[in-house]
Structure 1
């Protein structure tokens, strides 16, 4: 259950941080309110990532690496999906291989005991 909570928080955090950083490119409101996004949204996102890290470390018996690698990998996957959806930027061969490697890292961390 701790891994599921960690991953749910992680995905929420990854989505929010993508929107925080990149909505300035498609939203006039975001472009005008960067300080709000940095301070308020940034604080919320940091707290979500802290909770996610706590649950991951508890699940992996005190180890930091698995949670960090899961965070990196899920960030790559979320980044690719949201960039495609909101920005219309396709995925070339180099990016596809990187996403595949991220997915493999994610699976190794979760399933290799």
Structure 2
């Protein structure tokens, strides 16, 4: 019996990350999406440091998760601006660039960060 070493999700993430490298001036922004929340962190791969990370925002009544992801992206973009980071490399991991992941990216862009 042959054992699978990696799941399909892990293979997609490895394939995405093999093409992306973050530095201190142009960090890699890694995204993780759970059922309730979405997280992002700016990573310097050369030194192995996390430069910035998102805070969890409580979901309000009448606000969809996609709209909340956009707000999180805007606040994360402001954090990156304070660290004088103008450009990033977006790492969607194993997730599709759709829905909450896309909304987070749009929120970061609206804060003035370039991809």
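Each reported figure results from applying straightforward, stated rules to the coordinates on display, with no laboratory input. Keep in mind that this is a model prediction, so the values were computed, not measured. Cβ atoms are built from the backbone, for glycine too; each structure is taken alone.
Can you say which of 1, 2 returns -25500 when helix-only ellipticity at 222 nm (-39500 (n - 2.57) for each DSSP H run of 4 or more, over all residues; to 500) is computed? Value -25500 for helix-only ellipticity at 222 nm (-39500 (n - 2.57) for each DSSP H run of 4 or more, over all residues; to 500) corresponds to 1 out of 1, 2.
Work out the source of 1.3 here, i.e. which of 1, 2 gives that when distance in nm of label points 7 Å out along Cα→Cβ at positions 51 and 91 is computed. The value was obtained from structure 2.
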